[in-house]
1. Could you tell me which structure in 1, 2 was used to calculate relative contact order in percent (Cα under 8 Å, 6 or more apart) as 24?
2. Where does the value 34 come from, among 1, 2, when percent of Cα pairs over 28 Å apart is the thing being computed?
3. In terms of mean count of other Cβ atoms within 10 Å over residues 37-44, which of structures 1, 2 is highest?
4. Which of 1, 2 yields 2.7 for distance in nm of label points 7 Å out along Cα→Cβ at positions 13 and 29, as computed?
5. By the measure FRET efficiency 1/(1 + (r/R0)^6) of positions 117 and 165 (r between Cβ atoms, R0 = 35 Å, to 0.05), tell me the structure among 1, 2 with the highest figure.
6. Suppose helix-only ellipticity at 222 nm (-39500 (n - 2.57) for each DSSP H run of 4 or more, over all residues; to 500) works out to -1000; of 1, 2, which structure was it derived from?
7. Given a computed value of 0.65 for FRET efficiency 1/(1 + (r/R0)^6) of positions 21 and 125 (r between Cβ atoms, R0 = 30 Å, to 0.05), which structure among 1, 2 does it belong to?
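Read the figures in this text as sums done on the coordinates, not as results from a lab. Since the structure is predicted, the reported quantities are computational estimates derived from the model, not experimental observations. Cβ atoms are built from the backbone, for glycine too; each structure is taken alone.
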Structure 1
Amino acid sequence: MTSANVTTGKRRTAGGIYWAPPGTTLPTDATTALASAFKNVGYISEDGYTVSISKTVNDIKEWGGEIVDSSLTEQKQEFKFKMISFLNLDAQKAAYGTENVTESSGAITTTVKAGIYGEGVWAIDEAVKGGRLMRTVIPQGKITSIGDIVHKGDEAVGFDTTLLAAYDSTIGGTSKQYISAPPTT
């Protein structure tokens, strides 16, 4: 057994979490530069991000009540993170919808409306152990929840975000993860 496969993850020097409009060409590896349509949502809180995969299973029982089989009836993948670059125009657009946020000479105006926003392609870039890079691509992501937005003097104002990764037929799943090969010396 070796600890070489144990890792931590942190944002890359040039990024972290990006989103682009639906239909943007999907990245296909961990290292190629993202298309210009991808916008960086700024800093993410020190907690990083969390991936949750929940499954609903239907147990099949025989006459005596014993479980003899199970079938998957539902699976849901969510990504949770807190965008703390509250003044970032692209973070505002992801949280509130592109059509609800305007900018003029640096001033931002936001109209808060009911709806599910942040729909599009999401990419999470991070650096992992040994100089390797990891990219998670979510072809059909949408923000389904924003938690309390706290405004106080000793805490960053931010969007506590839940991003649903919907099934995408082009990848045959809800997200795709790429890990680069170890760098050669």
Structure 2
Amino acid sequence: MRAIGQLLSTAILVLTVFAGAAIFMMMLHISADVAARYFTGRPLPATIAIVSNYYMVIATFIPLALCQARDMHISVEVVMQLFPQRAQRHAYNLARIYSAAVFALLTYTSWGQAEVKRSAGTYVMELGFKVPIWPGYYLLPIGFGAISLVLIYQLAIYFGGAKSGLGDTDPWANRKNDQFELV
């Protein structure tokens, strides 16, 4: 199981680097567009279409798996903190089961939608340029699929009791007396 977790960690790292590179490229692209507007009075063609249909989608959906692997999602534990540690752990993993099902369904449906957009050759027109946007639709099932795999792996670790190759992704591993230990 540990080898699978390490392979998953490597895939998450590759996706995260891809997302970081997309954010950097977005910064350069927008800066070049602003400079072109300022110096020539004309914007770069297709900037808005590329930023909104590629860069922003990558920045939003590709890092989901990293957030799950490192337990960085927002959570509200007003009532749960009153439960014993064991009950909290089981409830947390029940939420993982639900999340895995939802993200697997999102992966399936977004892949089907991407196929529809590809077969239609979906594009947008911006400043007289035809910008194909159908490839951006495949970014959603990649992000949703990656987080689905992380959740399924975390559940396999929970039910199997094996060591995780994702690192310490169990928020209860560092607890003492029902409180998180600040690092």
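1. Derived from the structure labelled 1.
2. 1
3. 1
4. Value 2.7 for distance in nm of label points 7 Å out along Cα→Cβ at positions 13 and 29 corresponds to 2 out of 1, 2.
5. Looking at the calculated values, the largest one is 1.
6. It was calculated from structure 1.
7. Answer for the origin of the read-out: 2.
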